[in-house]
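Right after this note come the structures.
None of the figures in this text is laboratory data; all of them are computed from the coordinates on show. Small disclaimer: the values here were computed from a predicted structure and weren't measured. Cβ atoms are built from the backbone, for glycine too; each structure is taken alone.
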Structure P
Amino acid sequence: MRSLVVLVALAALPALAQEDAGVDVAALLERLRALEADVQALKKAPPAPSAKAAEVSETAELLDVKEAPFSTGDWSWLNGSNYQPASLLRVGPVTPTFAIDSDYAWQFNNPVDHTIFPTTTAARHSEFSLNLAWVGFELNGIDTRYGGPIGRVELQFGSYIATIHGQDSTLARGFFLSNPTLSYVKQAGAGWHFHVLHGLNVEVGIFPSYIALESYVPQENWNYTHPFVSDFTPYYFAGLRTQLFPTSRSKLELWLVNGWQSFGRWHDALTGGYLYTVRPNGRLALTHTLYVGQEQTRASDPNNQSLRVYSDNHVQVLAFEDLSRPVFQRLAFALVADVGYEVRGPHAGELDANGKPTPPNGIMAGGSLTGRVEWNRNFMSTLRGDLFYDHSAAVITPLPLGSPYTLPGNGSATNPFEWLGGGIAVTMDWRPNPWILVRLEYSHRAANQPYFSGKGGITGPNGLQPTTDAERAAFTPDLRPTDDRVVGNVTLRL
């Protein structure tokens with residue numbers, strides 16, 4: 001630009017001098033130099049900010065953006081949360097998810113029907129099995145000074161569909177609500193993020209429950225199989241969830257949902273609860289939840305007199321950490337303590353029309369204690385012990401939905417529904433990188449009544465469904481008071 005201005009000026013000077021000898025050449029050159037300086041200043045001046053850039057700058061100053069919830073500290077040691085770094089698959093405002101969880105299980109009772117009962121993970125004996133696979137998309141990064149949309153959808157496949165979603169008996173109430181329409185949905189929700197305090201999310205859909213600490217996804221847990229306190233409590237909710245982050249280290253969730261791990265509702269009263277969690281520092285995480293709802297079927301409680309109150313509480317502690325050591329880098333513990341009460345109505349515990357006792361009102365309580373050592377960034381080992389008591393068999397897992405048989409009971413002479421059980425699990429993990437996990441686990445369980453798959457299985461004669469009334473009447477599920485199993489697992493998650 002400077003060269004162009006000078007050339008034009010030099011070319012014009014002779015002509016100007018010939019036409020008017022009174023032209024002040026020096027003044028003209030000074031004006032040209034001033035013009036050149038103005039051009040150079042315009043070139044160096046920054047462009048005026050666009051409206052979008054100004055909004056992004058303003059959003060960056062909001063409290064929940066500057067101090068995002070739980071953004072300080074390394075939380076990869078926590079039980080029940082994903083330890084992986086940021087996804088490799090994110091494209092713009094969308095993060096795709098892809099995972100495959102496969103296993104091979106051996107149950108020492110060697111059931112003829114290859115059915116491991118009760119369990120949610122590794123449900124098939126002596127078979128290679130697809131436990132859980134899912135694909136999904138999460139929306140993030142679209143934000144304005146007024147907030148932004150949030151949402152996710154994940155579709156799932158594998159035995160989890162049968163062991164968790166497939167056991168929802170509320171689907172029997174009415175029409176237009178069936179297992180095939182919803183069981184393939186791992187989670188799906190849509191809502192809005194508000195810039196209130198350190199963040200406020202309001203969304204509706206199907207979302208995971210963190211009652212009893214452990215995640216729905218086994219890869220996020222310290223053990224592959226779940227303790228009773230997790231298998232007997234919800235893994236998902238369907239309804240409305242509000243998440244408020246009062247500080248960068250705390251979260252309050254409010255739920256208004258259809259029921260206790262159910263797509264539908266047995267009763268018309270409101271069901272829901274709350275969760276409050278706080279992480280005061282990088283070594284401690286505390287969580288308290290409360291759930292209230294009516295969960296008995298309308299056949300057993302036609303007058304809507306049932307009520308379930310359940311509280312879950314857990315604490316996680318990082319007792320030792322030194323990542324510079326070649327071996328024994330971390331030691332962490334997780335303690336879960338749950339208590340609840342089931343009101344079944346004024347006639348609970350009385351004899352029915354056939355002279356058989358009905359389940360009484362009663363308490364339920366359980367817990368688990370888990371210790372985990374991270375030997376280095378690739379090898380980990382975990383030891384867990386758990387215990388659960390259910391006075392009225394309100395939340396223990398019944399025989400699979402659709403079975404023509406029922407649990408035999410005989411918990412005690414005065415209360416055959418009384419259930420007490422517990423177990424231990426030992427898990428070895430190998431993580432060659434953050435995206436793949438290889439596991440080997442042994443677990444032992446026992447109960448005060450026959451409850452676990454025996455050699456004869458729980459399905460029918462020779463492990464097959466009975467086809468006639470005579471076959472159905474001749475078979476009794478083979479249930480044992482103890483259960484031992486070994487499970488191998490490989491999970492790929494991106």
Structure Q
Amino acid sequence: MPDSIPLKDREHSCTKGPGLWSRLLDRILPFSSPTRLLLLFFVVIIQIAGQVFSWYALRTGHPGLVFLAVVVWVAWFGLVFIMSRRDTGGLLRRFRKAVYTGAALVVALLALMSVAEAIGIHLVNSGVVEDNEMAQALTGCLYYNDATALNHQASHLLIDGENPYSSSDIVDALEDYDVPLHFLTPLRQGTFAEVFPYPSEQQMHEALLEAAAFPEASPLEFESKVSYPAGSFLFIAPFVVLGMEDLRLFYLLCAVIMAAVLLWLGPRNLRPLILLAFVTNIWLWNLIGSGTTDTLYVLFIFLGWILIRRNILLSALFMGFAAATKQIAWLFILFYLVLLLRELGWKRTLQSIGIIGATFVGINLPFIFSAPEAWLGGVLAPVLDPMFPQGHGIVAFSILGILPPNSLLFTLIETAVLAAGLIWYYFNCRKYPHTGLLLAVLPLFFAWRSYSVYFCMSALIIFGVILVEEFSRKQEERTRTLLAD
């Protein structure tokens with residue numbers, strides 16, 4: 001069954017059925033929008049609810065609230081899985097009007113929330129609101145985080161001819177880019193070795209003062225390494241050379257490019273839907289405002305996935321760029337290779353592995369030769385360094401003491417979920433190819449560190465891939481059919 005209203009039926013319903021208000025709404029949120037793509041707006045509102053519930057639950061330490069927060073995130077995974085399935089449009093066809101109405105209401109709610117957030121930030125920054133903890137937490141996120149600061153520092157070190165993996169300095173980066181204490185990544189060693197579940201702001205401040213007193217050594221208590229592959233700073237270095245002083249503009253540009261690609265490749269009648277999907281996604285804009293670096297690798301994964309059936313060599317090249325940018329991309333590449341194997345066979349898969357591997361090695365090789373131990377320690381830091389449990393997944397129960405505070409246990413669970421996902425996808429990827437984009441991040445929900453940014457970006461990738469791969473083709477087929485009639 002078709003997942004959107006045929007053009008001739010939509011024109012009839014808009015001109016003879018609905019009145020002026022409905023026609024105006026159609027301009028903003030097209031009636032022809034595929035039902036499964038409308039689910040993205042519900043996904044975004046659940047993301048925001050999950051963030052709020054998780055924040056409040058961990059603040060209060062109430063097990064019931066933590067359980068509720070985890071349930072919200074499970075619902076998020078379920079809804080994204082439904083959106084990724086090709087048969088969802090047919091299954092939801094009888095509820096299409098209700099889904100469309102609900103999506104329109106959610107869009108209005110997101111717009112109001114955006115306005116309210118802008119007003120709230122202004123009130124906090126102007127000093128009118130001072131004692132509201134949630135408002136302070138929100139505005140406290142609109143700064144660089146430590147990863148962005150280290151990437152920015154790394155680009156300057158590279159430009160100056162130094163190896164960022166052996167020359168990075170977290171204390172200097174914090175001072176140069178005004179990173180708040182709560183955006184640091186503390187480690188369970190040094191003075192924090194016996195601290196659990198997380199060091200207080202006072203403890204972190206004291207550790208920083210001690211680190212500043214001995215600048216010749218990196219502080220044991222904080223992640224001080226450039227903890228991503230070299231693409232994380234190589235791709236931004238040209239913009240730094242050109243004078244970009246705030247890297248959040250670069251990560252904003254990555255999101256804008258993704259939207260532009262969708263507007264270019266997607267069906268013309270769905271362009272308003274594409275714009276709404278980005279403009280009303282306040283979760284995304286808040287992440288960019290906090291210096292989150294993920295939009296770079298997300299852009300590469302999106303381009304690599306939509307090019308699988310268009311240009312496999314270029315597709316693999318983009319996947320190589322993603323692999324050379326952030327470790328989360330490696331999970332997506334596993335499912336990408338399974339899809340290639342099942343659809344195109346061993347020859348194309350091995351060819352793609354060669355391109356991805358060569359791209360990754362080519363970008364990282366100079367730094368590997370220069371300081372192999374420092375490069376390996378940086379790239380493997382998210383796995384090997386003794387970090388504190390954090391995030392929105394089941395690790396919340398460990399933070400409260402309900403589950404054992406054992407990172408190895410979570411690693412084993414994460415590995416088991418990844419293996420199960422790969423096995424399921426191997427047998428089902430031909431029928432549900434886009435589910436791989438969700439299964440790739442599902443293990444991170446069970447990780448020792450499971451921030452929502454690790455998995456929530458997959459919803460936007462799935463939205464874009466579905467729109468380009470399925471509905472642009474369907475629109476072309478409908479247009480040819482109408483012209484033939």
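General remarks:
- For 4.4 (distance in nm of label points 7 Å out along Cα→Cβ at positions 171 and 419, calculated) the corresponding structure among P, Q: Q
- Given 27, 24, 15 for semi-axes √(5λ) of the Cα gyration tensor in Å, for residues 243-394 alone, calculated: source structure among P, Q: Q
- When Kirkwood radius over Cα pairs in Å, for residues 99-346 alone is computed for each of P, Q, the one that comes out at 20.1 is P.
- At a computed 2.4 (distance in nm of label points 7 Å out along Cα→Cβ at positions 435 and 467), which of P, Q: Q
- Looking at relative contact order in percent (Cα under 8 Å, 6 or more apart) for structures P, Q, the greatest value goes to Q.
- Source structure (of P, Q) for helix-only ellipticity at 222 nm (-39500 (n - 2.57) for each DSSP H run of 4 or more, over all residues; to 500), computed value -21000: Q
- Which of P, Q yields 0.97 [Rg/Rh (Cα atoms, Kirkwood Rh), calculated]: Q
- With mean count of other Cβ atoms within 10 Å over residues 67-74 derived as 14.1, matching label from P, Q: P
- Which of P, Q yields 1.2 [distance in nm of label points 7 Å out along Cα→Cβ at positions 107 and 443, calculated]: P
- Highest-scoring label, criterion being FRET efficiency 1/(1 + (r/R0)^6) of positions 83 and 259 (r between Cβ atoms, R0 = 25 Å, to 0.05), among P, Q: Q
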